[in-house]
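Chemist: Next up, some structures in structure tokens.
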Structure P
Amino acid sequence: MRIGAGIRIEYLSSAWMIVEAFASIGFGLIAGSLALLAFGGDSLIELISGVVVLLHLRKDVSGSGVNSKRTEQITSALLFALIPVIGLGAVYSYTSGLRPEGSPLGTAVAIGAVVIMPYLYFRKKQIGEETRSLPLKMDAIESITCLLMAIVLLGGLLAEFFLGLWWADYLATGVILAFVAKEAVESYRELREEE
């Protein structure tokens, strides 16, 4: 019964990650906001991770097997690949003189994440503890990381939109890059510990 609740929360989480990833990337391209693009890229990685957890939970219910190890390796590699993409994009934009524009729609996505992610975090953590599901508890940690990144993104977008501080986008991008690098290193360590 509780695994079913875990599956439902993962479906909800995956649906939100689809909206968050594609809206952030789309609005980031329109506004020239690297912070939105970086946030969207990380949301895409979290979507892949969430699908792995969903498959794991469904396997628990049906008894069939899923190779989550391979998907974890791919997710870890994607996180590492995201680091130079974000970093080089920021350097290029700064040296070429690109000035990001405020993005009201991007701000709406960030506000949505700030509202939704705490709920997802608490539900995943609660169900993960009740069912002793390590993948669900680990996914809860990704949700709280996403919340922190959304707060940083929101702060940068608001400073840019209301105060005209174009460099706030670069500052927010740097903080998001640090979060992504931390996630990448942690996922690599977890993979090494499993081997």
Structure Q
Amino acid sequence: MLPENIIYVGVLLNLIGEISYLRSMFLGHAKPNLVSWFIWMLAPFIGVFFQLKAGAGLSVLPVFMMGFGPFLVIVYSLLKKNAYWKITLFDSICGFLSLIALGLYVWTHNIEISIIFVILSDGLAAIPTIVKSWKFPETESAYIYVVGILNNILGLLIIKEWSFSIYSLGIYFIVINAVISFAILHRNFLRK
């Protein structure tokens, strides 16, 4: 277990990743899928509430940052014309199912079951970005997702009391960020 203060390194890395993504949007490269990014903003903020309720400490900071970055991306997308990916019917279906899972997450009174619903909600929201990243990797920036992996690893390394409700979101965010990073970078991996 690392000292809790190491979490601030993760927060700094995450902020750098978010600034990098916003810069990529400004340059016209990254075009976020707003369905994904909206749920990615909403679900972690709700998740932080439940993790704090479960007794988590500073280890929730990476999860909070997983919501804060998308908040910035959404605000910037709405301010800059043509800064986001066109929303399709598939995206809308994934978003709708994600919101249902998120609603069940909030409605459930069992913390462990609530965490499963937030993971399901976030995973459903990630599908449009994974598909877009695989088909059009030039419309995404892997840096923010790689930083998300590092940030959540640091969050896991400071956990004092391991319970599903405290560690599960961190592990999930590592996995989903790795999947999206691979979808963006797969052409580089497959060429070698």
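Read the figures in this text as sums done on the coordinates, not as results from a lab. Note that the structure is predicted; figures quoted are calculated from it, not measured. Cβ atoms are built from the backbone, for glycine too; each structure is taken alone.
Chemist: Relative contact order in percent (Cα under 8 Å, 6 or more apart) computed as 28: which structure among P, Q?
Modeler: P
Chemist: Work out volume of the Cα convex hull per residue in Å³ for each of structures P, Q, then name the structure with the largest result.
Modeler: Going through P, Q one by one, volume of the Cα convex hull per residue in Å³ is largest in Q.
Chemist: Given that distance in nm of label points 7 Å out along Cα→Cβ at positions 141 and 173, derived from a single structure, equals 1.9, which label among P, Q identifies that structure?
Modeler: Q
Chemist: A further question on this structure: helix-only ellipticity at 222 nm (-39500 (n - 2.57) for each DSSP H run of 4 or more, over all residues; to 500) computed as -26500: which structure among P, Q?
Modeler: Q
Chemist: With distance in nm of label points 7 Å out along Cα→Cβ at positions 37 and 93 coming out at 0.6, pick the structure among P, Q it was computed from.
Modeler: Comparing all candidates, it corresponds to P.
Chemist: While we're on this one: Quick check: 3.0 is what I get for distance in nm of label points 7 Å out along Cα→Cβ at positions 29 and 165, calculated from one of P, Q. Which structure matches?
Modeler: Structure P accounts for this read-out.
Chemist: Ok, one more. Figure out for me which of the structures P, Q the number 0.60 belongs to, where FRET efficiency 1/(1 + (r/R0)^6) of positions 53 and 133 (r between Cβ atoms, R0 = 35 Å, to 0.05) was derived from the coordinates.
Modeler: Q
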